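Pasting the structures in now, so scroll down.
Read the figures in this text as sums done on the coordinates, not as results from a lab. Predicted, not measured: the structure shown is a model, and the values here were computed from it. Cβ atoms are built from the backbone, for glycine too; each structure is taken alone.
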Structure 1
Amino acid sequence: MTIETFQEEVRAYAKFIGIDKIGFASAAPFVELKARLIRQQELSYQSGFEEPDLEKRTTPKLLQPDAQSIISIALAYPSRMKDAPQGKKGARRGIFARASWGDDYHHVLREKLAMLEMFIVEHYPGAVLTSMVDTGELSDRAVAERAGIGWSAKNTSIITPEFGSYVYLGEMITNISFRPDTPIEDQCGDCTLCLDVCPTGAIVEGGQLNAQRCIAFLTQTKSYLPDEFRVKIGNRIYGCDTCQTVCPKNKGVDFHLHPEFEPDPEKVKPLLQPLLKINNRAFKEQFGQMSGSWRGKKPIQRNAILAIAHFKEIEAVDDLIEIMQNDPREVIRGTAAWAIGKIGTDAGRVALEEAMKKEQDPTVIEEIRKGLGVQLMK
């Protein structure tokens with residue numbers, strides 16, 4: 001059997017096991033990507049979640065010495081949910097970004113890649129394979145772009161002709177010399193909608209993202225959210241979809257091909273107030289299977305507090321006061337203090353003044369001052 005024939009069999013098997021797109025790319029170094037990453041570091045635009053070694057990120061042979069090709073795969077996920085619950089006064093809701101709907105995509109894609117590995121090894125016993133999803137050294141998007149899965153858009157997402165940008169990506173380095181697929185020509189044209197509507201101006205220019213300003217990144221941090229972003233987070237408690245939802249290439253795109261990715265409306269649009277006091281066990285039971293839980297409950301709770309402040313949810317003030325007084329985590333106490341001031345009730349003002357007399361942590365004291373300042377400006 002020729003490599004060309006085997007490559008078509010790999011494509012067919014990928015489709016059989018539910019991989020929505022597959023492409024093949026050369027394992028040559030990603031020279032242009034390396035230059036962009038160096039520039040990102042110089043500008044301090046990286047998130048800090050990335051692999052720090054740029055050589056490993058851009059040189060596949062450092063990860064697999066005999067690498068010849070990279071197989072890129074994509075799975076489509078839904079953009080809409082049925083029976084989405086609506087928040088209302090006294091029962092406000094947060095929102096998880098679409099990429100966290102359903103089961104953790106890392107597990108689903110790794111399972112698909114493992115099945116593909118078994119097929120390849122069975123038919124090509126000398127195959128050497130190295131698979132990764134998201135947390136690997138390589139850039140999923142750079143591989144997908146080279147493999148013809150889609151083009152790298154101005155919002156830095158990969159946009160596929162079939163599924164828009166609503167796809168998860170993974171890849172497999174191999175010593176098999178597959179024929180590379182042809183990259184897809186950029187189809188963004190003159191459109192700048194994603195740049196124009198980004199809530200924080202994180203998309204600096206087409207194809208360049210300042211992750212330090214991106215809400216998708218900020219919602220995953222564990223420290224205090226910088227002041228300028230607190231009023232821009234809205235009710236997002238994990239991730240941000242704005243640059244995807246406004247994209248013309250995503251208009252009308254909504255695929256429900258994988259039951260694992262179907263959203264549970266009560267989980268992806270949870271009530272905010274119960275999140276304030278949720279314990280670790282309950283958090284794991286409710287959200288543990290979602291990719292948005294990977295940083296634990298602290299960022300989700302901090303974001304829920306900010307969302308409650310966004311809604312000026314008076315009904316939550318008593319809970320916020322209790323958190324400000326008793327929570328052992330200074331970031332949560334301090335964020336609650338800021339939110340109390342933002343909501344602006346008389347009971348909240350009294351509680352802030354009392355907390356100022358008792359609080360010992362300097363960061364929390366500063367947040368109480370901010371809360372009282374918001375109160376005084378009303």
Structure 2
Amino acid sequence: MSRIEELIRELCPRGVEFQQLGEVARIKAGPNINKRLIADRPGPYPVINSGREPLGHVDHFNVEDDPIGIASRGSVGLVTWTKGRFFRGNLNYSCTVGDPSLLDSRFLYYYLLRSDPEIQALATHQGIPALNAGALKTLRVPIPPLELQREIVRVLDKFTQLEAELEAELEARRAQYEHYRAQLLDEAGTGAASVQLGDLGRIVTGRTPKSSDASAWGVEVDFVTPSDIRNGMKTVTAPGRRLSDAGAASMAKVVIPAGSLLVTCIGADMGKTVINANDCVTNQQINSIIPTKDVVVEYFFHLLTAMRDRLRAQGERAGGTMPLINKTDFSKIEVPVPSLEVQKQVASKLDNFDALVNDISIGLPAELAARRKQYEHYRDRLLTFKELAS
């Protein structure tokens with residue numbers, strides 16, 4: 001019997017109490033922050049807002065040792081752990097434990113990570129997804145004995161450390177690949193004509209059916225959102241939600257045929273590019289390119305992926321707290337278009353290198369994926385509790 005099983009049998013054999021998150025933690029968003037403020041006051045403190053990566057760095061902080069954050073817009077429900085001093089923005093909720101003798105912050109963080117489906121259910125998904133603080137406070141969380149919480153944290157921290165070591169090695173390989181990719185694309189683009197994205201094909205911005213329209217949702221047609229597109233992914237094959245045939249038919253103008261390019265154009269995770277394996281509909285955070293010219297889609301996947309920082313910078317110039325590239329501006333972005341033969345050669349070379357650092361079926365990515373799957377299995381198992389009968 002494991003130490004955790006011993007503690008459960010000893011300390012809470014009949015189950016554990018559950019409380020609403022708002023009863024055991026304070027939920028509060030930071031103040032407004034935008035790129036202009038960041039540019040005017042550069043400094044060492046990261047700005048944590050709606051994405052995984054800092055929005056920038058400023059010369060002041062408003063958080064110290066209050067590490068749990070939950071994104072309220074864009075990458076809604078994203079749970080982060082940021083140690084030390086930083087600036088929390090208005091699109092990020094702090095989740096501060098009220099009584100450390102009752103609830104361990106790290107335990108709560110792990111529980112929130114495994115609660116993504118429940119958090120998504122509390123959010124609204126019309127337009128830009130949003131998570132209301134009042135709704136978030138209703139999330140039910142277990143309160144096992146503190147000794148049990150800390151033992152679970154110890155086990156999960158070990159998994160997290162092993163995963164981080166593999167990620168660091170993989171990131172080093174990806175840096176090498178990105179250098180090689182930039183070199184190949186620069187050589188291919190030298191002397192090539194520049195063409196606007198809108199001239200490569202039809203640009204389509206997605207739509208989202210109403211959540212209340214049960215007839216629109218089903219299992220027949222892929223419905224792709226930015227959360228379905230992971231960094232390093234080339235082809236999206238299994239999004240989290242699907243539409244019915246009737247739902248897709250009601251939005252026939254925004255159905256994207258397989259083999260198109262999908263590019264996220266709103267939020268901190270903007271600029272991710274992927275090819276859809278199946279016909280799909282996307283939400284409005286994605287602009288799609290349905291090629292009408294004879295082009296090598298894989299080449300433009302690699303080109304747009306390499307342009308992600310440029311796309312993000314253009315979105316940030318729109319101002320406000322949410323980076324955005326609308327359909328019109330997206331259509332006007334210029335890209336070099338070499339000959340079809342060069343496109344094929346570059347795409348073939350980059351596909352091979354891309355697989356070595358991103359394909360989860362081979363090499364180090366496969367080992368990391370297996371480790372992550374194992375971690376998620378144990379995390380969900382360790383954080384599933386029988387509720388104490390009242």
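One of 1, 2 was used to calculate P(r) over Cα pairs in 10 Å bins from 0, in percent, giving 5, 20, 28, 27, 15, 5, 1, 0; which?
Label of the originating structure: 2.
Comparing 1, 2, where is Rg/Rh (Cα atoms, Kirkwood Rh), for residues 51-202 alone highest?
On the way: 1: 1.04; 2: 1.09.
Largest calculated value belongs to 2.
Computing Rg/Rh (Cα atoms, Kirkwood Rh), for residues 171-218 alone for each of 1, 2, which one ends up highest?
With respect to Rg/Rh (Cα atoms, Kirkwood Rh), for residues 171-218 alone, the highest-scoring structure among 1, 2 is 2.
Taking Kirkwood radius over Cα pairs in Å, for residues 195-346 alone as the quantity of interest, name the structure among 1, 2 where it is greatest.
Numbers: 1: 16.7; 2: 15.7.
For this comparison of Kirkwood radius over Cα pairs in Å, for residues 195-346 alone, the top structure is 1.
For structures 1, 2, which has the highest computed value of mean count of other Cβ atoms within 10 Å over residues 99-106?
Comparing 1, 2, the top value of mean count of other Cβ atoms within 10 Å over residues 99-106 belongs to 1.
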